Structure P
Amino acid sequence: MTPQPADIDQYNHVNNVVYVRWVQEVAVAHWQALASAELQQKYAWMLLRHEIDYQQQAFLGDLIVGETWVGEAKGATFERFVVLRKGDTVLTRSRMVWCLMDALSLKPRRVDHLMVEVLKQGSIK
């Protein structure tokens, strides 16, 4: 990800809301990279909780890389972590709780062992 002029705030660095968008984009890309087309049609994810710690700033033109992995599954929820970096510098650390939903009924679905296996295949950068 590379910050664009619209991502920069009045302090001349990336606005905090942009980091939230990037974190979500990394999470969605992870799901799309690991889940089959069938799983993507059958299930959807709803964000229940989002915590983000801002550690350093990013500026116009910086190259930002996201890394994600999943944590614990409980019932219909799954924990996800995302770290955004500029080179070796950590910009943000994020923890989210997502709820697995049936894509048609939009009702919560228990995260089963198959879903755990799919999402724990590895982290992506």
Structure Q
Amino acid sequence: AARTRLLAAFADAIASGDVARLTALLRADAVAITDGGGVKRAALNPIRGADRVARFFIGLMRKFGGGFRVEPRTINGALGLVLFLDDMIDQTLSIESDGERIIAIYAVRNPEKLARLS
């Protein structure tokens, strides 16, 4: 239940573009790890700290403009999010939480890993 609530709030926050709203969902020591598989652009190093993580994802959504949508889906056996850009899967987002806030976000953009979701 907490995971579902956090994922829904995360999706709403990134769609709103509100950095403060997203930051409030993240633990102060939150981390984001991205995987582009050397094919898609991704952060080379983990992004650490709630403010940096929030700004990273809000910035990403701003780059996408209005052409993205988010859908909840089961990813590796747990509820996560799939981000579509112009109706094509762009990435998946999985989270770890402490039940109250998000501790870690794993963003996968690697096309080989996304192929089985299509």
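Quick look at the values:
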| item | result |
| --- | --- |
| Value 1.4, calculated as distance in nm of label points 7 Å out along Cα→Cβ at positions 48 and 80, assigned to which of P, Q | P |
| Origin of the value -7500, where helix-only ellipticity at 222 nm (-39500 (n - 2.57) for each DSSP H run of 4 or more, over all residues; to 500) was derived from one of P, Q | P |
| Top of P, Q by mean projected area of the Cα convex hull in nm², largest first | P |
| When distance in nm of label points 7 Å out along Cα→Cβ at positions 8 and 40 is computed for each of P, Q, the largest belongs to | P |
| Computed 3.0 for distance in nm of label points 7 Å out along Cα→Cβ at positions 88 and 104 - originating structure among P, Q | Q |
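Quick note: the coordinates plus some simple rules give every number you see, no bench work behind them. No experiment lies behind these values; they were computed from the predicted model shown. Cβ atoms are built from the backbone, for glycine too; each structure is taken alone.
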